[in-house]
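These are the structures in question, set out in turn.
What follows is calculated from the coordinates using simple rules that are stated; it is not laboratory data. The structure presented is a predicted model; accordingly, all values stated were derived computationally and were not measured. Cβ atoms are built from the backbone, for glycine too; each structure is taken alone.
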Structure P
Amino acid sequence: MNITKYSASGNDFVIFHTFIEKDYSQLAVKLCNRTEGIGADGLIVLIPHDTLDFKWLFYNSDGSDASMCGNGTRACAHYAQKNGLASSSMSFLTAAGEIKSTVNNDVVETQLTTPVEIQKPFEQDGFTWWH
């Protein structure tokens, strides 16, 4: 397995591609460990997709799933283009939806999904608050 480490605007990621879609959460914990592993904020795994260039699986360093990371999308797009997984203009699937990116040398532009406002209530001191 070839693994590449990327840094993007203060975040760092471990990235690899495979044909096997499975749970990589424990691998994320091991690889992202800054003392005993490579050290990173997250693990990005690229797998084939039927209609888009690829699908990403994204894990935080604690192994939890992450639906979106803007810096991660740019690192992912650069990796995909440099490794022949996509042309310079690509679309890929994330848990947040389809992402479109363009790579021009080392400059990556990414069109993220449309934001959705989520308001969740929580109780504190006998009051209901929304955030």
Structure Q
Amino acid sequence: MAYGQKILKGDAYKRAAIKRRHIRIRKNLSGTAERPRLVVTRSNRHIVAQVIDDIKGHTLASASTLDTSIRGGEADKSAQAKQVGALVAERAKAAGVEAVVFDRGGNQYAGRIAALADAAREAGLKF
């Protein structure tokens, strides 16, 4: 262990690992106006998807489980992630976005992340 390095336990260790992976992934990903970045942020309760143009630094479209149309449902988390994926794809297409670069945010491509991505693809986003 390096001098001055903190010893992390439990959830803090997991969050630090996700952060490290996200930094490593982001070195090679960048969104443009033609092909913005679809960023997925996951917490224990919620999932957020944003379509971001990195050159301008603007969010073009977003959706999350905190939206009133999704929040009222009785669905499980994977079903809510599918709804978020379909909603963000619909909003991105309304903003004129056809293709995106997928940024999984350091999370594994499985479960809720994969459900959101599959729903966005089915709704017409290309990545």
Structure R
Amino acid sequence: IRRVALWQRLPWLPDVHTPEEEEQYWRMHLLPNCSILGAAMGNRLIGVIAYGDNWIAQLYVLPDFQGMGIGSLLLGCAKEEMDEIRLWTFQRNAGARAFYERHGFAAEEETDGADNEEREPDVLYHWRRLPEL
């Protein structure tokens, strides 16, 4: 899902990992350390979120299924379990930025990308649950 979403929506982003390296990352880092939820239509996985420790590590929906509320449902599940959330996205990823801002996230920090593998300027978003009245 990640590769298809990135290729179609962010064609300018360098592909820095092989599919095998991505699979190993999921097995070694995300599966043992994150809650992972998937969204499916029939037997086809169309969206995924990996989250924990107040971070969203991954949130992807296949492009043909974006705009249908699937990402919102996945994000809502994470928000139910955490009182605050941070995540990184690329500055040029206007679709993701608009999505997170619609869901109450605010940009907290922008970088020149020197610390990410793609060397692409990114932005840190933050969301905090409002106290109940």
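For the read-out Cα extents along the principal axes in Å, a value of 48, 40, 30 was computed from one structure; give its label from P, Q, R. Walk me through the numbers on the way to the answer.
Working: P: 56, 36, 28; Q: 51, 38, 21; R: 48, 40, 30.
This value belongs to structure R.
Using helix-only ellipticity at 222 nm (-39500 (n - 2.57) for each DSSP H run of 4 or more, over all residues; to 500) as the calculated read-out, with -5000 as its value, let me know the right label among P, Q, R.
Details: P: -5000; Q: -12000; R: -7500.
Comparing all candidates, it corresponds to P.
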Among P, Q, R, structure where relative contact order in percent (Cα under 8 Å, 6 or more apart) as derived comes to 17: P
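P, Q, R: which one has distance in nm of label points 7 Å out along Cα→Cβ at positions 56 and 72, as calculated, at 1.3? Write out the running numbers ahead of the final one.
Numbers: P: 0.7; Q: 3.2; R: 1.3.
Here the read-out was taken from R.
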